[in-house]
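Pasting the structures in now, so scroll down.
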Structure 1
Amino acid sequence: MIRNVLIPEKIKNYYLFSKRIVGFDIDKTNVAATQIYLRGSSVIIERCVDEKLEIGNKLTHDQKVVNAIKNIIASLGRFDEIHTAVSSSQVIFKTLKLPFTSYNKIKMVINYEVEPLLPFSLDEAFIDFIITKEMPQENSSEVMVAAVQKSSVESHIALFKDAGVMPHKVVVDLFSLYSLYKKIPAYSNLTGGIALIDIGFSDTRIAYIYNGRLAFVRTLTKGVFSQARQLSTIASFSQSEAIEAIMRFGAKKEDDQEYNNSVQQALSSFWSDIRFTLQSFTSKLGEDAKINKIFILGQGSNVPGITNFVDDFLGVSCELFSTSSIIDNKLVKVKNSLSIPRNNIISLGVALPSDLLDAFNLYVIGLQETNARLLNKQLIVAGILILSILLLLFIHSFMQKRSLANEVYESEKEAIAAIKKSKIKIPEEQEGTDLEDIADSALEEVGKKEGRFNAFSGKARASMLNYLRELHSLDKEGLGLEVQEIKISLVKNQIILKASVKDYDALRVLRKELKKSDLFSAVTLPTEKEKFEMEITLAK
């Protein structure tokens with residue numbers, strides 16, 4: 001769940017999660033599979049399996065392939081992904097030069113660019129491409145487009161569905177071979193024209209590489225079977241005898257000149273077609289282009305003496321395609337000194353990750369389904385995370401409120417206990433009530449006591465003589481003030497002055513003078529004009 005949902009599976013070429021990939025290569029006579037293990041930046045080649053298709057029964061070719069896939073899956077154990085390659089004989093290749101270097105921009109226009117070049121409608125095709133050359137100075141790229149009919153890909157996918165598994169990726173066999181070629185240190189730096197020739201029993205796949213760039217690909221509907229038919233016609237062998245002779249003795253048999261002449265003629269006919277194809281490639285690249293090296297792989301590479309024959313016939317250095325030096329690539333390891341059979345070369349290229357084919361996938365529907373499932377998982381996980389966060393916030397808030405409530409409750413208990421321990425008398429009817437009621441009663445009681453205390457406390461107010469002196473300092477003559485009686489109430493904290501003045505203006509002046517004093521806080525304004533009774537509040 002965490003892979004590709006919360007955390008990406010890999011960052012650039014570093015795999016954060018280990019992963020096993022099985023690459024399949026399906027031929028007319030066998031099904032080859034190679035299993036690799038990805039861990040960090042390392043690639044470990046773990047197993048190579050080659051399952052021969054059943055012979056001499058009434059099963060169709062597809063049924064035989066399904067059985068072979070089942071047998072291979074049963075022998076491998078646990079794996080994470082299946083990658084498979086369609087035959088280049090089913091693919092139409094087109095080379096285009098586009099004014100972009102960005103993969104995403106090329107992806108947006110590639111269908112429109114290649115549509116006029118296809119013999120079938122765009123709706124009937126699966127299309128993808130690889131970038132074979134980037135030219136930043138021109139802001140352009142050369143791409144090789146692979147277009148295959150949907151029915152061909154769906155038929156290929158059906159083989160795996162019937163075997164009970166589903167491939168995650170569908171590539172092209174020659175693209176995978178080219179990708180593998182680029183990963184082998186002994187080959188990756190070769191310059192000039194290089195031909196990779198995969199000779200099968202019924203067809204031959206050719207990839208032409210010029211200065212490290214895949215320039216042309218072609219599939220010929222000829223292979224070991226066509227050479228055997230030619231030999232059987234020339235030497236009067238049965239076809240089965242001719243195949244056995246070629247695979248056993250190859251291009252030369254000691255002390256049998258008649259066989260040698262016949263097989264030389266059969267092989268020459270086949271390799272003449274190969275030479276014509278290679279010449280057509282070089283002619284398109286210009287006069288300076290020529291074939292420097294030929295690598296042979298596939299069933300035809302098992303023919304004894306085939307490299308010497310090609311050397312002499314084509315006049316070009318020829319050798320068998322070898323994966324032995326792949327261990328010189330620091331990132332690739334082989335488990336338990338495993339030797340990689342030549343029949344597994346294509347399947348190894350299919351399985352190995354590469355920048356060239358990282359985004360390539362002809363099975364668009366499967367890719368969309370995988371992305372849709374991944375998006376659903378991401379949405380589900382996002383929903384779960386959001387709900388989890390909200391739940392955690394609710395729980396945290398609840399626990400905080402509960403903790404605060406407990407603190408308040410304990411504090412109230414302590415406050416009530418402290419009040420009860422004091423000498424403040426609480427009414428009996430409020431003994432069991434809450435802190436607020438008890439506090440109000442306590443404050444009321446304290447207020448009463450404070451009032452009684454203030455009545456006798458010299459610190460609460462000035463001396464009585466000061467109040468009398470303040471009254472005596474008034475301008476009696478100017479106001480016409482005649483005092484009849486002065487009452488001082490310490491409980492009510494006020495002085496009641498009974499007096500008279502000459503007129504109402506004098507009364508207002510009197511009140512104003514009294515308010516100026518720091519000993520008095522408030523003075524009432526009587527309604528009577530001459531005779532009055534004035535309440536003067538004492539200041540604390």
Structure 2
Amino acid sequence: MLEELLIRDVGVIEEVTLRLAPGLNVLTGETGAGKTIVVSALELLLGARADADRIRSGAQLALVEGRFHPAPAGACEWLADGDEELIASREVVAGGGEGERASARRRAGVARSRARLGGRLAPISALADVVGAAVEVHGQTDSTRLLDPAGQRELLDRSGGPSLAGALERYQQLYQRWRAAAEELASLRTGAREQARELDRLVFELAEIDAVRPEPEEEDALAIELARLEHAEALVDAATQASAAVGGDGGARDALGSAVAALRAVARLDPSLDALGARAEGLAAEAQDLALELTSYAESVELDPRQLSALRERRAALAGLTRKYGLDSAAVVAYADEARARVAALRGGQDRSAALEAEVSQLEAEVGDAAAGLRRARREAGERLAESVASHLADLGMARARMEIVVEEAPPGPTGGDRLQFLLAANPGEPALPLAKAASGGERSRVALAIRLALAGADDTAVLVFDEIDAGVGGATALAVGRKLAALARDRQVLCVTHLAQLAAFADAHFAVEKRAVGGRTVAAVTRLDDEARVSELSRMLSGTPSSARAASHAAELLSMARDPSFGVT
């Protein structure tokens with residue numbers, strides 16, 4: 001439970017500490033005294049938006065701390081070994097720093113804030129996960145939410161427990177898969193015509209490229225071969241003349257032979273000349289080999305007009321490809337590889353489209369079945385909730401009221417394949433109508449309270465906070481509300497902000513909120529009342545005059561009545 005709540009510099013509160021009791025805790029005070037500020041401060045511990053105007057004027061930061069004992073179930077990772085309680089805190093900082101993000105926060109009225117759990121810095125979302133799971137706030141807007149179909153569905157689903165939650169989860173998983181597949185199929189169909197044109201173009205281009213079958217860097221080899229065939233006669237003539245000049249009669253070979261013979265005649269007379277002779281012999285042998293190779297080359301060059309024509313045609317074909325698909329043959333080959341991959345993807349897309357059609361059809365049927373199961377679960381939960389609410393309404397002065405929760409089939413959507421309405425027949429003989437038409441403001445408040453009481457029994461939230469949800473009720477109904485909340489507080493902690501003395505009389509701990517002038521400024525103070533002070537506060541709530549003896553007598557009687565087991569909680 002929440003044992004202690006510290007609030008500093010929030011609204012008109014300078015600093016207060018509430019030491020809450022097990023069971024029913026109530027906060028009372030004049031209108032505008034600051035009761036709701038206590039609830040707003042507590043909401044900061046639940047991860048609520050940190051508005052800049054929550055900070056007390058002149059203060060640099062607002063602070064809210066709560067001490068929970070035992071620690072909430074989800075707090076394990078934030079506790080040191082052996083710790084049984086959790087300290088949660090939230091600081092809201094004025095200004096918000098510098099930079100564009102800080103300026104945007106200031107324009108939006110949002111302040112910078114810090115959260116701590118177990119003394120360690122934590123993300124704001126962790127407050128919602130840990131503290132929000134243990135504390136639930138029911139505000140004055142609950143009766144308004146009852147008119148909203150989304151709010152009605154949320155309340156109904158919550159009342160259904162794990163079985164309905166499981167049916168909803170299964171439906172939503174199938175629905176998301178169905179919508180994703182349907183959207184993918186629609187996208188494929190939308191682009192099908194364009195993709196078909198793209199596929200035809202790529203197939204044509206690949207046929208054109210494959211007809212030539214270019215090789216990377218083919219141009220260099222082709223240019224060499226073409227030059228050889230185009231100048232074959234000139235090459236043969238040049239090689240023949242060169243061969244004759246080197247190896248023919250009177251050519252270089254003969255001259256070198258004569259030089260070798262002359263040098264051999266004086267061999268071994270001078271080592272230096274012997275070296276030159278060796279060089280001359282090498283040159284003579286090289287000249288002989290060169291002459292033979294030139295002759296062989298001249299004989300190898302063919303005059304082949306057909307081959308020349310074929311090479312010229314290939315060069316033209318390659319040029320045609322490079323004009324369309326790349327700067328050279330290597331780029332054309334790369335383009336062809338990419339085109340083949342794209343063709344495979346497009347053909348795979350056609351196959352995917354056919355598979356998706358079958359998948360969408362199958363998922364649509366499964367979504368329909370899941371929606372029907374969810375609808376049945378909601379109808380069953382609706383019957384139970386309506387019966388429980390009617391029971392609570394009977395205790396709240398609407399004994400003849402009849403509530404119906406109608407769940408009708410509708411096209412599948414994110415939350416189910418149904419449409420629901422909360423209907424109320426406030427008086428016998430009247431048809432059940434939507435709450436907006438069938439109930440007055442006070443009656444809607446009682447319906448909201450009855451639903452909250454019914455839902456409270458359906459879960460195990462440790463701390464329930466009610467902020468003036470008893471508006472619009474009084475008299476015997478107010479006593480019934482007090483009894484209901486006291487019964488609710490038997491196995492959990494309840495904090496209630498109220499103007500009803502009949503409700504406050506049932507409190508296990510009664511706190512009064514009042515404004516005081518301190519140093520020229522208004523400050524809200526919160527005081528836990530003893531029995532004598534409670535009589536005075538209840539007198540004020542009953543008559544507006546805390547010093548009235550008659551009101552005090554009535555207040556004392558009210559307290560005694562609330563404590564009587566035969567009247568109060570049994």
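Here relative contact order in percent (Cα under 8 Å, 6 or more apart) is compared for structures 1, 2. The highest value is that of 2. From which structure (1, 2) was log10 I(q)/I(0) by the Debye sum over Cα atoms at q = 0.10, 0.15, 0.18, 0.21 Å⁻¹, for residues 245-396 alone calculated, if the value obtained is -0.81, -0.98, -1.10, -1.21? Working through the options, I get structure 2.
Across the set 1, 2, Rg/Rh (Cα atoms, Kirkwood Rh) reaches its highest value in structure 1.
Assuming -18500 is helix-only ellipticity at 222 nm (-39500 (n - 2.57) for each DSSP H run of 4 or more, over all residues; to 500) as calculated from a single structure, say which of 1, 2 it is.
Numbers: 1: -14000; 2: -18500.
For helix-only ellipticity at 222 nm (-39500 (n - 2.57) for each DSSP H run of 4 or more, over all residues; to 500), the value -18500 is produced by structure 2.
Each value in this text was obtained by applying a stated rule to the coordinates, not by laboratory testing. What you see is a predicted model, and the numbers here were worked out from it, not measured in a lab.
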